[in-house]
Each structure stands twice: as structure tokens, then as C-alpha cells.
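Q: Structures are listed in the sections that come next.
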Structure 1
Amino acid sequence: MNTAEKIYREASRLPEHLAREVLDFLTYIEKKHNLNDSEIQNLQNAQAQVMDHIWENNEDGIWDEC
């Protein structure tokens, strides 16, 4: 299992508010290390599976318009 898969496994167990903190931290790391577009895309792909089930829900539909 590679690191992205481990991140996915761990993050998928978190409640939404903690998963968002993980996402914020990943964004911070990207900026801190001035990652290039391909590195950023790889991180975004790794987190997309985790975040999709959190972002795509009826309870938070109101935020889709923001």
C-alpha cells in the first residue's frame, strides 16, 4: 500500500470536520514546499476519493452554491 492509499484509508474514517482539517493541512504543505502542478495534482487525486463522499451529500447541498 502506497502513502496516498494510507492517507485515504485513515482520512476516510474521520468525521467531516476533521477531514477538512486534513485537507487544509495538505494545502498548507503544497504552499510551504512550492510544489509544482504535477505534484499538486497527485496530492489532489489522492485526496479526491476521501473528500468526494464528504463533499457530495444532501445535508451540505446549500454550500454547493458558494
Structure 2
Amino acid sequence: MPVITLQMVGTATREQKAQIVKEFTDTMVNVLGKNPERTHVIITEKDAQDWGFAGELVADRQAKQTS
């Protein structure tokens, strides 16, 4: 049973999430021959203040890019 976990900063619409689930599932079927009925996709959306990389919060990096 494959479980795919996607963590991302920001939000996606319900339609976008549905497309992600479909395309990730299709990829598992096409590349690895997995059963789509047993493939799970978990989407976790994070606030930009809850994610950091390269020593900075994403929110701070985004603020620098818009100023």
C-alpha cells in the first residue's frame, strides 16, 4: 500500500488537490504498477511561518522578494 505525503507552503484549492491526488496516483500506477485502489495521498499545507530553509523562515524569504 503506497502512501504519498506532500507537504507544501501555502494553500491549494479543492480542485487542485483533487488533480494532485489523481496525478500522483496515476504516476504510481504507471511507473511502479501499484494498485490505485490501495494508493493513499496525504496533503499537508503549512503556513509560511511554519517552514524554513537555508536558515530562514519562508515567510521572511517571501517578504524580501516582494520588497
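Values in this text are rule-based calculations from the coordinates and carry no lab data. Just so we're clear, the structure is a prediction, and the values are computed from it rather than from any experiment. Cβ atoms are built from the backbone, for glycine too; each structure is taken alone.
Q: Starting from the value 3.3: which structure in 1, 2 was distance in nm of label points 7 Å out along Cα→Cβ at positions 31 and 55 calculated from?
A: This figure was derived from 2.
Q: To which of 1, 2 does the computed value -22500 (helix-only ellipticity at 222 nm (-39500 (n - 2.57) for each DSSP H run of 4 or more, over all residues; to 500)) belong?
A: For helix-only ellipticity at 222 nm (-39500 (n - 2.57) for each DSSP H run of 4 or more, over all residues; to 500), the value -22500 is produced by structure 1.
Q: In addition: In terms of relative contact order in percent (Cα under 8 Å, 6 or more apart), which of structures 1, 2 is highest?
A: 1
Q: Between 1, 2, which one scores greatest on distance in nm of label points 7 Å out along Cα→Cβ at positions 15 and 47?
A: Across 1, 2, distance in nm of label points 7 Å out along Cα→Cβ at positions 15 and 47 peaks for 2.
Q: Given a value of 1.42 for Cα Rg over 2.2 N^0.38 Å, calculated from one of 1, 2, which structure does it belong to?
A: This figure was derived from 2.
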